[in-house]
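For reference, the structures are reproduced in the following blocks.
Quick note: the coordinates plus some simple rules give every number you see, no bench work behind them. Everything quoted here is computed from the prediction, not taken from an experiment. Cβ atoms are built from the backbone, for glycine too; each structure is taken alone.
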Structure 1
């Protein structure tokens, strides 16, 4: 069930970079606010919600770089001390099929996990041409937020959130380091910062690897799924997109029907609904419910892999977390007349990563 209409406070709407304050000021302590702007603004809006004593549902990702991750982790701790309920839109963690698979993996049904792999191989998205004359540079970059690292972390940061998070969940830990490759095959007339393919090798503390592959190119093989391999068999974590997951376990590694050992029964409940059911139930029952820390950590895993790909270096968890490159300082003081955080080059294009050349920052 969705929250009853009585939980919503209608307003006439607000505009401007301070509109979030005016909107939240219409709410009462204990109400719920949805934070769904480009994720660069997440820490700004989250902080005000905590000040107001408002429960939060925030979209993923929740951070874009080391400095914003540190801010979100501090805010997560403060929200927990105030007993606020915080949902993060990583709804795969609320999926009944994946929960059932996690239990079976924990019981050793595929043995020790030796490798995890995830794919988001789809068509183009997030690429954009030059700014139209009627828009300011700042508003253009916000409107095309998936095209700019400061606003969204880039297309790969937004697109691989669920894939990476569900794999780390099955492993039961976060990776400790990453190395990666990325590049732009088909730029055409696009001027944004996105690259169109990424391949990242994450390493967990025990040496196990998670391989993430993402591509946004037309006419190529498509795949949108995650898999785990173990010493006794293999598992499908997700089959095609995020739901239904259709989780399965096989006694071999070829994922053929004759090797099928277990499959979650269909149809399965929609995790997009379940994440809301769980948040609202926690609010009504006053049970602990705070996903803000985990959401920031999940974003940091992505940052680590993206940074490794963009710099051409091996990047550790601590290096990603403590890096001083803040993509967009001062977001809490923006006005309509503020300059954009990123400047276009003389060639009309925005700065791209330069692996091996720019080795201590992403662009």
Structure 2
């Protein structure tokens, strides 16, 4: 069973594009995505672009939840830049093909551009499918979109033999460079990590690797937050409780920039939010499972959330946190199961729910016999 209902992004890796990809010749706009559950927000945190229940896009005022405009064409938001929004559009007939469209945010999502087709490996699928997974994330630099992607194939039936696993497994990744004026596409290979990250990885490999949730996956790598590499750490006391803090490095040189302690006495590992700029740590004492929210760049506490919100799948934008809540699974045609899902906005200061809105359901396939 494959869960494909959430936002399929590569936030920690997409940020590395600014280190690896050379700038475009022009002097066009630049922007990085601010991930939300089921979508992205613009850089000032005022407007969110979410996949709605029909697969199209809803533009919302994040402060109030007001619907600004909506589209019904299947697409996934990638990154807003200026008054435009780049989205990923699947091909109706070919599961390994997408296009990038540019929408006019000021004109209710009117399409301004549709790129040339982007062809991934023949075995890849960007859709909900057995034995396949796909993830991507985009950023805009000097008027060009850099779309980082990775595709995987794997055995998806009964417990496989070693030979079946090896025969089914395939992996590919790369970067697509899209001219946002002409729609022309260039396929590039995977970008190398910055030298500083390579040195930090080497340093961390000499000790006990601590894996943590980076907002989308378990990793041992630090995150690039602003102009600093940051990684949460924790130490376990004899009573089983944890001391939690942050370590920092220079991303260019890998030089250590010190360590900060955040909290003592928690029992659960910390987790990074979807936006990649906040850390959720279990409150001490654990008041009904509340979570404290820390700002990763500064290490300062910025609010708290109740137990149902975290720690996984939470995005923090300005003074508010956003997360999804799902109902029971429902069967749909062709072996698809769906969980009706709503997005909730909560005040970090008071914990009160500010608004709720239905979004794209969490989808999965019935397990193969």
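Out of 1, 2, which has the highest value for FRET efficiency 1/(1 + (r/R0)^6) of positions 105 and 337 (r between Cβ atoms, R0 = 30 Å, to 0.05)?
Structure 2 gives the largest value of FRET efficiency 1/(1 + (r/R0)^6) of positions 105 and 337 (r between Cβ atoms, R0 = 30 Å, to 0.05) among 1, 2.
Can you say which of 1, 2 returns -9000 when helix-only ellipticity at 222 nm (-39500 (n - 2.57) for each DSSP H run of 4 or more, over all residues; to 500) is computed?
Label of the source structure: 1.
May I pose another question? To test your reading of the models, identify which of 1, 2 gives 63, 53, 36 for Cα extents along the principal axes in Å when calculated.
This figure was derived from 1.
Comparing relative contact order in percent (Cα under 8 Å, 6 or more apart) across 1, 2, which is largest?
Top value of relative contact order in percent (Cα under 8 Å, 6 or more apart), among 1, 2, belongs to structure 1.
Which structure, out of 1, 2, was P(r) over Cα pairs in 5 Å bins from 0, in percent, for residues 241-296 alone derived from, given a value of 4, 18, 25, 22, 16, 8, 4, 2, 0?
That value comes from structure 2.
Could you figure out which one of 1, 2 the value 0.10 for FRET efficiency 1/(1 + (r/R0)^6) of positions 81 and 169 (r between Cβ atoms, R0 = 25 Å, to 0.05) was computed from?
2
Work out the source of 29, 15, 12 here, i.e. which of 1, 2 gives that when semi-axes √(5λ) of the Cα gyration tensor in Å, for residues 65-160 alone is computed.
Here the read-out was taken from 2.
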